[in-house]
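Structures given as structure tokens follow.
Derivation of every value follows stated rules applied to the coordinates shown; laboratory data play no part. The model shown is predicted, which means the values in this text are computed figures rather than measured ones. Cβ atoms are built from the backbone, for glycine too; each structure is taken alone.
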Structure I
């Protein structure tokens, strides 16, 4: 079993969301990041637009650590997501206006009872738009 994560956007409830796009947020905003655990070895379908995988529900008592990693250590952020009661394949964590991080990959570490540790990543899973676009420097 290879653990994967899919970012969920426009999340209303466990039956109403969009998936497959990065989570986007404006710098200094408050929001909630939702993601779904999937088993990358259990492909349900594949087409030109997307590949769908079987959701993965970890055993009760499992915990996740989520890290938005940056090459700038001062902008690396670690959170402890919680699972939805209705669907334990869906987890979320809050972003506060005071959290300092940049656009990056989202790494998760799932620790199941035993302990069994599994890791997953959403490549370019988080996109942060600067509050002052004029402050961007490309040099």
Structure II
């Protein structure tokens, strides 16, 4: 049995939470991945989308899914690089959790060159939500 420590103790608590869709998907996917329900991050993301019965437009959005997968698999996609850099910036307290999404993304954009990331998107496309919810629940290593 795998014990997962986070603010939400059950699948049902995550589903009923007031979190936005990408944060719920990320937490459920983490839960499915770490509990062994799913073998891969991608499969865990898909299962979370199915569990939440999310709209097709949310299901198809690639940026948050690629960010989640990139935190657990060593791939070189742009969104995986964003996620790993965001995670590091959160862990180093360079991105304060009390800032707005726009302020957090601006801080990220100003620090990307340190991670070899260039030509960063002007706006957050869900990557920030994925990393932030995992960080806030102490699930990032």
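Structure above, values below:
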{"read-out": "Source structure (of I, II) for P(r) over Cα pairs in 10 Å bins from 0, in percent, for residues 59-106 alone, computed value 24, 47, 24, 5", "value": "I"}
{"read-out": "Of the structures I, II, the one that 1.7 was derived from, the read-out being distance in nm of label points 7 Å out along Cα→Cβ at positions 27 and 99", "value": "I"}
{"read-out": "helix-only ellipticity at 222 nm (-39500 (n - 2.57) for each DSSP H run of 4 or more, over all residues; to 500) derived as -17500 - corresponding label from I, II", "value": "II"}
{"read-out": "Of the structures I, II, the one that 2.6 was derived from, the read-out being mean projected area of the Cα convex hull in nm², for residues 83-122 alone", "value": "II"}
{"read-out": "Entry that produces 24, 16, 15 once semi-axes √(5λ) of the Cα gyration tensor in Å is calculated, selected from I, II", "value": "II"}
